[in-house]
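Below you'll find a set of structures to go through.
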Structure P
Amino acid sequence: MPGGTSARREFLDHCGAVVTVPLDESGRVGLIRQYRVPPKELMWEFPAGLRDVAGEDPAVTARRELAEEVDLAAADLVKLGEFYTTPGISNELIHYFLATGLTPVPEADRHERTDEEAHIELVWWDLDKALDAVAAGEIRNGVCALALNLARLHLERR
């Protein structure tokens, strides 16, 4: 602890993750609908995944997850930031990216999705509509809500 004292704490030691906001040529964001076991519900979120390959650059992980989850490749990837999800209980650090210049992954190179990924649905949303869905409680994933706001801030500052 700061100041040289000690305290007992339990926390989740996490490998970290990435989130990628796909942005198409019309300025829409690609959200996925995916079942999540802990809340037991379908949630709107972005392609994302664990940084479970030792030493892998977060941008490489982001590109891999984009391809695996929604069969897209990005010509350009911009880092939007990195943030802790719940620093009171976990050291999970998520790296956020914006992906543009999107093209489909060739059919022969596509990842075979299983488990909760097998039923992923990709839907293109107007950015303002997605932000309204956060305010209305339709998008309840905090990581997704932050990603939407980071994307909006980035696009406004270009």
Structure Q
Amino acid sequence: MIRDANEGDYAAIVALNTSEVRHTSPMDADRLRHLASLSAYHRVVVLDGRVVAFLLAMRAGVDYRNDNFAWFTAQHPDFLYVDRIVVDAAAQGHRLGSRLYADLFAFAREHGIPRITCEFNVVPPNEPSRLFHARHGFVETGRQWLDDGHKQVSMQVAELA
């Protein structure tokens, strides 16, 4: 079941994020509250009463201080930026990420948002994310180095029809 996230989910969301921090960025409860306050879309997948996945996205125009968000802001007047999507390793293989993306794309269309943006690591490589995003129609529109040259990300856009 996909539903809007609420504060009761925050401990599980933080734990999920921590389990996959090598592919995303650190986030404690205070950071999550801040990001949630900026988000246009913040939903979770619940299986057997447990949060097993989440997606957090911001719409263009919010006061979000993030290098990747700023890059997309300079490129596009309107978008929905996927800050992070995380699926519990024990729940992977059930297409939960794809279900969240289908829900996100429907949300964007319903709100007249013309594109979804995101990034994933290419240095160090995150091949599962590359394959996942390619399956959902994302294409690379640029790259940028972060963390003093220790990480490079592929800037991805999916245009909505």
Structure R
Amino acid sequence: MTDSETKTLNEILSAESFQQVETWVRKYPEERKRAAIIPIMLIVQDECGYLTQDLMDAVADYLSCPKIAAYEVASFYSMFRLKEAGKYVISLCTNVSCMLAGSGDIKKWFEDELGIKPGETTSDGTFTLKEVECMAACGGAPMLEVDKKYHENLNVDKVAELIKELK
């Protein structure tokens, strides 16, 4: 898509999703509407699957902010995807609490059993594994998140059962 072909956010999103975007923007004064960038990008990602440069550009244009601001947010926060992912995106915490509690064993299980390392997707397109720093659930370490749901106090057997249920 060239600049002259760039679609606006209301052309990209469904009416329902665009209404959610507008609700977020109304929460801030006009001069501070950029503060809604994270929830808006999540809405766009939920509808479109992942954030392309064109989608990030549309968000930046809608919020009247530099395009680089959208790129910085999308590349900094681990909840954003910049490429196509599997049906289930598994965010495995490997920060210190989770690592000490066994997330390394879980990460190895994904490699051995599903054949994927962090950043990879199974050949059937079902699972994508993401390694994340911290998801603020240290008391339930080790943990992972799938479809916005936390799974805590895990071990390899519990992860194997979860993956079996998701298939």
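No value in this document is a laboratory result; all are computed from the given coordinates. Everything numeric in this text was worked out from a predicted model, so none of it was measured. Cβ atoms are built from the backbone, for glycine too; each structure is taken alone.
Supply the structure label, taken from P, Q, R, corresponding to percent of Cα pairs over 13 Å apart, for residues 85-124 alone with the calculated value 76.
P
If log10 I(q)/I(0) by the Debye sum over Cα atoms at q = 0.11, 0.16, 0.18, 0.19 Å⁻¹ is calculated from each of P, Q, R, which structure is the one that comes out at -0.40, -0.91, -1.19, -1.35?
Q
Out of P, Q, R, which has the highest value for distance in nm of label points 7 Å out along Cα→Cβ at positions 13 and 29?
Top value of distance in nm of label points 7 Å out along Cα→Cβ at positions 13 and 29, among P, Q, R, belongs to structure P.
One of P, Q, R was used to compute helix-only ellipticity at 222 nm (-39500 (n - 2.57) for each DSSP H run of 4 or more, over all residues; to 500), and the result was -10000. Which label is that?
Traced to structure Q.
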